[in-house]
Structure P
Amino acid sequence: MSGSQAVALVCPYDLNVPGGVQGQVVMMALELARRGRRVLVASPGGRPTELEGARVEHLAAGQTRTVAANGSAAPVSFDLLAAHKVAGMLRSSDVGVIHLHEPLAPVVGWPALLVQRHGLVGTFHRSGVDRTYRLAGAGLGWLARRLDVAVAVAPAAAETAHEVIGLSPEVLFNGIDLVAYAAAVPWPTSGPTCLFLGRDEARKGRDVLLAASQLLEAGTTLWVCGEPPAGWREPRRSRVEFLGVISEEEKRQRLRGSDVLVAPALGGESFGMVLLEGLAAGASVVASDIDGYRQALGGAGILVEPGDPAALAAGITSALSFPRSDAPAPRANEFSIRSLVDRYEELYVEASDRARRRK
């Protein structure tokens, strides 16, 4: 694949809705554009604000609907007509490789997998198999097996893809834009401050953190994404500030301002990208002791029993005793988006070569 050929990144989720997959797609698009490539991004919904001003073309692939998936709420589109339109635009373009994230997720990427003139790369983010995903694999596995190159973001995601589709993906880490974190201006604080960035979903463990807030030392502030739950009562000693939905820029500023990032998820996390973002911002990290988080931290944070408010509060108290650093933790430096895209560029060449041999 020559450096002049365009790359198309296909995301099944609305890029204007915060999420791990969406964040990776946006960061990859920006990094590829910085390298002088023409980049197209296809996703449901409108053009993401993070791409405003960047030399990245957005292809709208239908209106967004929110559906329950893997214990989360997925902002996807079921507009096959729009998906076919996007595939037709890619077919007639100078795209050398189509890179599909979560290839089995409805429905943007499905017609694109039928475009045989391009190299096809697929990245699997999901960890865990439920009945719906197993049925999707049974019905669409043949389509996913058309990929020239398969990648997974963590061993758990690779195991899921192998179990459901029979693929053996290469495991690559998710990436962090370290430059963006270094440039972020820390959000002002007035004392020890912790940040929770997960969505208000049961598996993200926000309720566990809110219960733990009752046990924290006086003067501690918790920044919590989302809205207060019904009947919420402020803890007696600590203070909880609900942030609603925040932008990527505010997220980086809040991470740079906080002392501790708290990630109390109960499960279903293939890789703890948010933990690495905390380390990149110089914060300490307290997280549930689950596979994806354990792999991401690599010993660089505090792990606690999932679903245990007392254990979470003890972990936060311990982390707040550490001095805060303005520099990214060494662990975060291992996960640069630049290094990730370096490897993907090699895989793009491999996929493009395989596509040429098909002709």
Structure Q
Amino acid sequence: MRIIFIVTHLIGGGAERETVVFANELVNIGEEVHIICIQNLKDDYVVDERVHRHLFHGTRISIPKIKGACNQILMTSLLHKIHGDVVFPIYVPFHLAVLFSGARLVYPIRGNLDKELLNISDKIKNKFASQFAHGIWIQTEGQRQYFPKRIQRKLFEVHNILDPRFLQIRRQPLGQITRFISVGRLHPQKNQKMLIEAFNKMIQRTGNDLSTLTIYGRVRKDFVWVEEELKRQIEELGLKNRVSLAGWAEDIEERYKEADVFVFSSDYEGCPNALMEAMAAGLPCISTDCPTGPSMLIESGKNGLLVPVGDAEAMSQAMEYLIDHPKEADRLGREAKQRMREWGTAREQAESLMENLRKICS
């Protein structure tokens, strides 16, 4: 089968990472895969050389409506040239072009539509895509609620692929817990502001002078203000020597080896890769119980801790609890790793996707 992913780029986020890992695994099981990038062909992830990559050359016309119509025509032409069987437009409005290309349109749901469809235009595009798609790919059962029952027959669930490198990480039993780590792009969705507030509450309440918080993640150009806001917060709270914004980490698995506890503060998610990876690495994890992913991964008190969304006090108390109970933290980390051992392999996830695509194409 010839499968096409359309993405803005392959830099940074979870959707971009999953595009690459699924593309790589699909070629491993014998499928032909193409990735069309809208902005550039740069990437943060290793793309298998067997994956065909294309840069979309859109029109230079600046008038918005004319530009949009011309780009749909140009994308249709490119899709006809590749002659794909199935097309996944990931966060890009080319659903109309896919329908005119003759390929099957599969609409991938990567996040939380309640939080992401904030304007009329986005809601109309979502309604159009779900109405005319041949299939709708959800990551978690919780995403089913976004669609009316007449549309739900199109839904199929395939989870994110977990990189097996994280399961191979071996960590020493915890003694003193001092090193907290968080991973995620700097974005309002990730609510690192609440996380820093929670960390400050914990050290103020306990007088803890050892703990540190390191936040890894890139900031995109249109969200530089988030980074500036976090820097001001760190400065105002007197945490410059305790909290660091460490940017993108090429070797994040090494950072997981060095950490004691993983903290995750998102207001909403799809199926969070960073949380999956931290659990696979055997880190005790504290996460907000946000829609729609963490509760699918963590059973609070068994293999991690869940706290209410946006609740800095509850997050700070969870941090303090693990500092005071390192043996319990160790147990949570071991159970987290076991949970991710049961997740399923990359091949199993890719084959599950193909089983659903074959049904759609037939």
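Values quoted throughout were computed directly from the atomic coordinates according to the rules given, and no laboratory measurement underlies them. No experiment lies behind these values; they were computed from the predicted model shown. Cβ atoms are built from the backbone, for glycine too; each structure is taken alone.
General remarks:
- Given 2.8 for distance in nm of label points 7 Å out along Cα→Cβ at positions 37 and 301, calculated: source structure among P, Q: P
- If mean projected area of the Cα convex hull in nm², for residues 21-156 alone is computed and equals 9.3, the structure in P, Q: Q
- Given -10500 for helix-only ellipticity at 222 nm (-39500 (n - 2.57) for each DSSP H run of 4 or more, over all residues; to 500), calculated: source structure among P, Q: P
- Per distance in nm of label points 7 Å out along Cα→Cβ at positions 45 and 197, the highest-valued of structures P, Q: Q
- Between structures P, Q, the calculation of Kirkwood radius over Cα pairs in Å, for residues 109-180 alone yields its largest number for Q.
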